[in-house]
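J.: Presented below are the structures under discussion, each in the form of structure tokens.
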Structure P
Amino acid sequence: MSIAEITKLSKREKFQIMEVLWDDMRSTVGQAETEIPKNHKDILDSRRARVQNGDAKLLDWDEVKETVGKA
């Protein structure tokens, strides 16, 4: 099926295709393919350590939304 054909489908048909694709990806993508790259893990570990040491503070989503666009 081409992209042009997909764009002509109804929303219901598009959602059905998306569900099939999602189920297929979830069942076929192996853990090794979705592992976090080491450099990403290092960044996350560093940020976690900063919070644990008190050098940084976690904000909940409501706090973050209040600051977006106000810098």
Structure Q
Amino acid sequence: MSIARVTEIKASSKKSFDDAIKAGVARSVKTLKNVKSAWIENQEVLIDDHGDITEYRVQMKVTFVLED
């Protein structure tokens, strides 16, 4: 029987949502063992005074299996 935990991660990128997701997952696997999945719960963008997108942000839930 496996027991899993879920932790919430917020990651950002100046390029894209995809890049922010990759950065969040890469950071998660550096700290957590047995990462199995990530669910993107929320996405947002920061916009400057000219209406240009300056940053892409994702809020994700990362699932990992606990060791025995």
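J.: P, Q: which one has semi-axes √(5λ) of the Cα gyration tensor in Å, as calculated, at 39, 22, 10?
T.: It traces back to P.
J.: Taking distance in nm of label points 7 Å out along Cα→Cβ at positions 22 and 38 for each of P, Q, which is largest?
T.: For this comparison of distance in nm of label points 7 Å out along Cα→Cβ at positions 22 and 38, the top structure is P.
J.: Assuming -19500 is helix-only ellipticity at 222 nm (-39500 (n - 2.57) for each DSSP H run of 4 or more, over all residues; to 500) as calculated from a single structure, say which of P, Q it is.
T.: The structure behind it is P.
J.: Comparing mean count of other Cβ atoms within 10 Å over residues 14-21 across P, Q, which is largest?
T.: Once mean count of other Cβ atoms within 10 Å over residues 14-21 is worked out for each structure, Q has the highest.
We did not get these values from a lab; they are worked out from the coordinates using the rules stated. As the structure is a computational prediction, the values presented were derived from the model and not from experiment. Cβ atoms are built from the backbone, for glycine too; each structure is taken alone.
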